[in-house]
Every structure is written in C-alpha cells, then in structure tokens.
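Bear in mind that the values in this text are calculations on the coordinates, not laboratory data. Worth saying up front: this structure is predicted, and the values here are computed from it rather than measured. Cβ atoms are built from the backbone, for glycine too; each structure is taken alone.
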Structure P
Amino acid sequence: MTEWNNLCMMHRSQSERFGSRVAMRHPQDGLYHDLDWSSYRRQADQAATGLIDLGINVGDRVAILSENRFEWLIADHAILSSGAADVPLHAPLSAKQVEYQVGHSEARGIIVSGQAQADKVFEVLSNLPSLEFLISFDAIETPDTRLRTLTWQGLKHRSGAISYAEITARETALDESSLATIIYTSGTTGNPKGVMLTHGNLLCNAKSTCDISFVSMDDVLMSWLPYSHIYARTVDHYLTSIGGLTVVLAESVDTLMENIKRIQPTWLTAVPRVYEKVWNAVATLDQAARNAALRAIFGSQVKQLTSGGAPLPRHIAEGFFEAGIPLLEGYGLTESSPVIAFNSIENYRLGSVGQALGDVAVRISDAGEILTKGPHVMTGYWKNPAATAETIIDNWLHTGDVGRLDEDGYLFITDRMKDLFVTSSGKNIAPAELERILGRDEYIDQAVVYGDGRQFVSALVVPDFDKLQTLTEKNGWFIESDDDFITTPDVLTFLGQRIETVMQQVSQPERVKRFLTLARPFQVEEEELTATLKVRRRHIINRYEEYLAALYDN
C-alpha cells in the first residue's frame, strides 16, 4: 500500500485514483444522491481555500457541531488541508458544553449544521473571545453579533481568492506528528479532556484496521455512528477512503434498519446497543426462524458486522454467527485512535475483542490493567500535562480497563478499573459482567449495578418496554410510576423473580438482592448515554444514588 505522510495526501491520492467512482451516497428529501471521488476532493479544496481566506493558519483549531451529513466529511478534509486541526463536537451537547469545548480548544471558527446548533453558539458567544466566524451548512438567521457568519456555499465560493498552490504547500508541510484533531472525551465528573490525535495516529490506525477488515472497492459501508466519535471517524471515514469503499449515510439512527433494507450494504459498523435491540426482537424465535429473520434484517449482501465502543454480549455474537452473519467485536478508546484489537473473519475468538493490530503492543499490568504502546497512542491531553503524565507512563497508555490475554494473544475485557467496587464484606465486584447477565433476560433492556461499600449488590434496571406492555395487557396489570420509577407490585414481583433466576449463575455475594425499575429508557439528552449509546454508569449512579442508597435502609 502506498505510504502517505498525512491524511490529506491519503485522501487526495485516493480521490485521484478513484475519480468518477462513487465515494459516498447521502440522503436528501427521501432520495439518495451520489458523490464521486473527484467531486468529494474538489469540494474539500474549495472549502479549504475559503477557510484560508478567512485567515485560518497552520495549527489553528476549527470546531464542527453537526449531526451526520456528507458535508461533515468534506469539512473535515477541508480543515485538515488548511493546516488546521478540527474539534468535533457531539450534536446533542448543551450550549454550556459547547462553550467549554470551543473555548478550551481556542477554536477560531465553528462549522454548524443549522439553526439549532448555531443558537447554542450564539447563546454563549460572549464567553468565547477566540471565536471569529461561524459557517452553517443550512441557511440560518443570525442575531446582531460580532461573529462573522457564512453559509457553506458562501465559504466554498470564496475559493477564488486563494491559490490551490497554498493548499499544496500546507499539505506538504504536514507530517505524522502534525495535530489533526482534538476530541473531547465524555467526562462523568468534571470537564472532559481534549484528546490530541495526530495525522500519524489516525492514518496508521485506519490502515492497520483496514488490513484485517478484508474489504474491497466493491464493498458498501452503511454509516450511522456520529462522526464526532473516534470509532466512526477512523473506520467509517478514513478506513473507507484507504480501502476505496462506498460510504452510505443513514438518514438517522431511527431509520437505520429501514436504510439497511433499502441499501443492502456489505458492512455495518455499530455499537452493541444496536445488535442488542435486533437480537431482543428475534430472540424468542426458534433457531431456524431466528436465523432467517436476522438474514432478512441485514440483507443478502452483508459480509460482516463489526461492534465496538462497549462490551458485546457473547450470546448475541454466537447467535449472529449461527445465522451465517459474522459479528466481530473490537476494542479501543479515543486515546488510542481508537482501535487496539479486533476480531476478523479469518481470525476470531468469540467472547474476546480479538488480537492486537499489527503495529500495536498490548500487555497486562500486575494490577490487571490493559496497557498499550505504538503509533496509535495520542500525544496527550490538550493543555493538561498532569493528566497526560498520569495516563501515558514510559510510553505505555494506561487504558483504565481490566482484561487478560490468552495463550494466542486474544484480548478479553473484564471491566473498567474505576468501575470495580468492593462490598462491605470485602467481595470484589465487576459490575459490567453482572450488567451483561441482567441484560440477557428478555424483559430487561439495560441495567446499572450499585453497591460500593454496601452490604449487598443492588441495581437500577430499565425494562424492555415493548415486552412489558404486552405482558401487562395480557395479565390486566396497569403500569404505575412514582417520579422516575415503576411502582406496580405485580410488575416488580415479576421482574424480581427473573432477576433472582439469572443471578443463580454467579456467587451469592455477587447477586443483585434489590433493585429499582426506571419508568423510561436511559437517554442521551439526560447525559445517561454517550453519543454512541454507551451507558454512563457513574453519571447514572450519581443521579440516582439517593434512591439506590434507600434500598439499604431496612
């Protein structure tokens, strides 16, 4: 494979190579529209020259606050080609969170999707002295403000003022050590940390992941994970350019399954939450019917599904394999660009997150923590040398995850170091494993385990509301709630019996003895889930600890 010094060279080289081939398909007004590689690169160059004309210099930061759309991907390449680094913000962020990340990164400009996102910026503008301009993909109304505002088309039309030679010069000056992005992690307490990733970090990780993905230029990837998240950024965005795949953008997470049926992709990257929902819908069918249903859901062209971002329940992976659909789990974190290990079609071990990538070193510390070293490891946290020194020691990144390596180098994740707790009787509890066990019950959708320093383990559970509705209608029960929790005695007795049953597979001190049943699902808007739908355990416990603690009163 051709060697590139930076992401810009990679994308420009691939765009010239593939020319009129379709690079991406994007939805608009109910129809899908194609964008070829040549047009993709041309629009990125137009936007890059527009940014340079606005005064963006090498090393500056430009934020992106937008839902997934094809312009997001173009904007990323435009920012990189201007010599700047981008700061991707999760679309659901509040105005206060936007203020912190834009202000902390000292971004000089921000690109937004439309009015709703722009209004967040306008609300906190007085606290963002470094911010000079705002560019919107869609037309917006702007208040009387010092901020210079342009449309996306207006930005691209400024391209005539700057020579393309300036872009070439800036791209040529970039190398593996040049900062490409600052991605803020989802902090559970305090402000998030800005992870600094270089062109070399992202490029090497995308290339190494591509090497084990067994993809070809004929493959079609259905893309829905937020591009503000490192998993989609590296795999859906950069890896697909390296492999020459066609990327098809889903309309939304709510229409994902409908879009899959329409597009018939060969590959889907997702998080366990998606596969869990699909599995729960077919789990009660006999094996033959379940296999047929899974194949119908993901289409006749699918070659592989991949999962990352959170632990994938093993029984779900096994069920997909039984249906002839490889569901492959991997592992990584923002600080590692992100992929550390991944299963592949040719080399996999269910229950593990695969073997380390070719240029990635992994070892387990004496405390059981997973450590990694290699060109994928971040340069550090933006303006936070103390946190960097705590996380990278002797060039080894301390992941904060607990795991083990088997004799063949397959990595198994046990839990998060910070999530492990000890009951008052001295029993060490790994909550993630208990939560996976609870989640295997068809009537339990999600769970968060609690009990640090307590005499027994308790839990906050979210029921599968569709199945619960069917059950209550069948039995003539009425679902009642008090504040946030379901209080119907029959429902609580029913769920308690099911929890008692599934807890038989663990030791007595590990078993959930009491529980609360939430009357609604965990939500991104309530900061209970990350942008990739991963449960934010500590945030949830902090929110509901008063109620969980009351379970121990008698």
Structure Q
Amino acid sequence: MSNNSSEFELPNIRTFAEFSQKADYSLMDSLRADPKSTKDGHDHQPRQVFSGHYVPVTPTVIPTSEYIAHSKNLFNELGLSHELVQDEQFRRLFTGDITVASEPMRSIGWATGYALSIYGTEYIQQCPFGTGNGYGDGRAISVFEGVFNGKRWEMQLKGGGPTPYCRGADGRAVLRSSVREFLVQDYMQALGVPTSRSLTLYVSRSETVRRPWYAQDSKSFDPDIMVDNPVAITTRVAPSFLRVGQLELFARRVRSNTHQEAFNELRIIVSHLITRNYKEVIDQSLSFSDQVVELAHLFRGRLITLVANWIRVGYCQGNFNSDNCAAGGFTLDYGPFGFCELFDPRFQPWTGGGEHFSFFNQPAAAEANYQMFTAAIRPLLSNNKDALAKLDHIRDGFAKAMNQEMESMWAKKLGLIDYDANLVNELIQLMVVSKVDYTIFFRRLSHIPEELNDLKESFYVPSQGQVDAQWISWLQRWRDRITSCGGDIREKSAAMKRLNPKYTWREWMIATAYREAERGDYRLIKELQAVLSNPYDEQSSEVGAKYDRVKPKEFFNSGGISHYSCSS
C-alpha cells in the first residue's frame, strides 16, 4: 500500500506562472458568498454570518518564513517540480501572502461556516453569539482551487490568520500542531487510508503565540504551563473541504425558516458536494432526488470503509464531531488524534474527548454523524415519498453495513477467508490482558509464527502460566484456520503484511521532532517523513532498531505525549 513516486508523471509545472494556470474556482463560481461580506476580503473580526456558503477573506502572512518540508508524493501526483517550494511567489502564497496571485488565480481566499453536533446532539454554545452563526473555519483559509492531471484539488492554509469565525482567537497554528498535521496526512496516505493531504510546511522565525501546554516530563492531565510557540502554516489539500457540519448548518436554517433563500442554499451546497466529490460515481442524468439518494448510499459506504481502516491501522480521531467529518468520506482535521500503541479499546489521546470518541467507539461516532448527514439532506426530498423511504432504508442499514465491514476487516487483518467471532473476541481479550503493542503485535503475527515467544516482544508486561496457555491454544487454532484453506503460507503472510504496517505513529518520537524544529533543526522531521512514507516495508536494520519498538516506560502518563489537550 506504500506510495511509489515512479507511478506519477514527470513534473511539468516548474514555475509559479505555470502553477497559476491550473486555477479553477468551482466553489466561488458555484456557491454564494455571504451578502454582508467585504469585496476585498479584509474580514478578520468575529461576527455572525447569517447566509451564504462562504466568506471571502484574505489570509494573514507569517513573517520571516522558513521552509521546513513538502510532500514529495503529492508534488509528484500533482506534477509539481520540487524546486517550487523555494520559488519566491510560491512560498509567499503558502505562507499567507495572497497578493502574489496572478490570473487566472484570485487574490482572495475563503472560509466557511458550519454547525456542530456531538453524537447526534446539536450544539450552539461553541459559537460566541450563542446562535450558531459564528462557528466555522476560524483559522483555515482556502487560497487556491485548481485541476491537476484531471483531478480537482482545493488548497487550504491551516493557521492562515483570523476569519469571521475565529471566535476572538488569533487565527494562528503553532509549529507543534503543524508538524503533526503535516506528517500524519502523508502517513495516512501511505497507509492507504483516505485522507486530506499535505502540501507544504513553513514556519515563522519572528512571530510567536502563547498557548497552554505541558512542562517537560509533566504528568499532569491538563496543560500546566504557558508556552511561547513559533507560528507555522501547513497547507492541506483535498478534493473539497465540505463537511457534514456544513450541510447541517444549512438544514438548520431550512427547519427554522431563517431566510427565504435557506432551502435554495441547502440545495446548492448538496449539488456542489455531488459535483466535487461524487461526480464520477453519480449519474448526472438522474433526477436530483435520485442523485441525493445515491449520495446517501455512497457516503455511507465511504464512511464505513474509512472507520474500518482507522481501526485496522490503530488510528483514533479523538474528536469525531460532525464538523470534523468530511462529506467526501476521508479523514479530515488532524487535531486531537493519536495512534494506539499499548492496546486498549478505550484508547483516547485527547483530554477533552471522553470515552464516547475512543478507539473502538469510532463506528458508533460515525453512525451518529451519518444520522446528522441524512437529517441534513432530508428536506431536499420532502416532496418525494419514494425517495424518503429509500433514504430511511439506507440510514437504518448503517449499523449492519458497518458490522459487516468491520468483520471483513478483522478477517483480512488476521489472514482469514471468513470472519470468526470467537477467534477475534478471544484475541482482543488476550491482547488487553497481555498489554500488547497494537502495531508490533499484528506485524509479528503476520509472519504466521508457530511459537508464542515470537509474539512476546510486542507485550508490555511478561506473560506466563494460564495466560500463556490461553495464548498457545489461540495461536494453534488460528494457525489451523490459516493452513486449513490450503495455499502458500508465504503468500498469506505477505498479504497480511500489506494490511498490518510495520511502522506506526509514535507520539514520543513526533514530540522530539517538533521540539528540535523549534530550535531550527528539521532533520528528524525529514527522517520521520521518509520512514512513515513506507510503513509496510521492512526498511533497513538501522530504521528498524530505532522505529520498530515499544513505547518506553517514561512516556506513559506523560502530558503532551500519552495525552494532550487541543492547544494548537
């Protein structure tokens, strides 16, 4: 599943002028701007936005910018020359200076509003006005949309300064969170998990912001000190950044009859979602009602597959609200995320997340988001009983479809042809008892070992006696299932290794990288980028010794590593 840059065409975009010619602004051309917005985009103070799909806004440049890294895989995929990262105009654009835009580019960006629901409950108190009209992209500003090699991409600055949705904050992102988001998007892509992508990462060498964080070696649950952080901008890229929460916002306005264009605005944004994210799979000759029903079916499939992939690779979203759920069916908004090291079904790295957003509860969180999605598009079918019945049938089938996908995932992860509930459930219990490292365990299991000792290097605590006997019994029954189907066991092992990565995200390594970056040393970031770009490969013995190992004891219950707030 790892990326191979040789699959892509040779770079043919070598200058900023050539890059600018790829511009094509479907969002600004298809959707409606807030009628009370300014024409020049100087719209940086918190305010209520009552209508329109987006607010034109200019980003705020980070001063004294310095290049840290770019995604080689995405550059190759887009056909961009790697030399572009040092091009003056390219660097200025992706550090917040949109005045460099040349036609057909536009010298203005945009931010969007959205609603918030948590596990199917609507909230408005996160909005400073208590109305829900001030909640949205507070520091994420899209600055470019274009078509590269036949595919449409939107490019968005994370940390690009305040917007009307900033809720009084500074609109900045700190280097720590920017490094995390930049690296993890590349990593998820390499894992084969649908995701937003990373383009570039730049830091300011003169501007800092103050944030609560953890003291060195802190064991505190909540941040215990204030820290001055360098600001940074990472550019994330996706076919679109439309979220379930956006559709919810317009559906809420329809239900409350906020203004006379509310229904039309909902219809327009759903139509835009279909065009942006489902055009290749939804027949445009269908009636709009049929397209909406097909959208519900396709999004359900994408969301279910996405969450099954998350659990396959050990990822926990941490805060899977509707506003963090991409309507295109990919991973979005890497804030309080983490990867499970010591296996725990209740793993949750974010101090504000609670068990409801924990590792094994992600299917339930996804279903809640999907319920809000179907409720949001439901008004568009109000005059079509047949379409409404189909929508309800699709919605009500979510849990069964999710369960089938999870069973398929576990079967493949274990190298089985068919799902075996007893085998999987017993394995999960043993993994909890023996405190296994999630990634190392499944990678060692992918070798299809005959001896328990071959798995014990993934255990955080020694096992013996009755637990060992249970492991030996389980291992024998599992091997019997693997071998009873015939076929080359080496091929089965190879297939398992293509699903069970060798290298995972380990926060204690990432923390070292962003701390070194704060001192101007970016070598570890680049090293991690290289290792995580090929997570299924064995790589060198030196890489294995450094990155294929369990979490050291000193990092358990460590503030900022084993758990962290969303102070980004």
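Computed quantities for the displayed model
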| item | result |
| --- | --- |
| Per distance in nm of label points 7 Å out along Cα→Cβ at positions 141 and 245, the highest-valued of structures P, Q | P |
| For helix-only ellipticity at 222 nm (-39500 (n - 2.57) for each DSSP H run of 4 or more, over all residues; to 500) computed as -12000, the structure of P, Q it came from | Q |
| Distance in nm of label points 7 Å out along Cα→Cβ at positions 61 and 445 - highest-scoring structure of P, Q | Q |
| Structure responsible for 10, with relative contact order in percent (Cα under 8 Å, 6 or more apart) calculated and labels P, Q on offer | P |
| Source structure (of P, Q) for semi-axes √(5λ) of the Cα gyration tensor in Å, for residues 45-92 alone, computed value 31, 17, 9 | Q |
| If distance in nm of label points 7 Å out along Cα→Cβ at positions 29 and 349 is computed and equals 3.9, the structure in P, Q | Q |
| Comparison of P, Q - label where FRET efficiency 1/(1 + (r/R0)^6) of positions 101 and 229 (r between Cβ atoms, R0 = 30 Å, to 0.05) is highest | P |
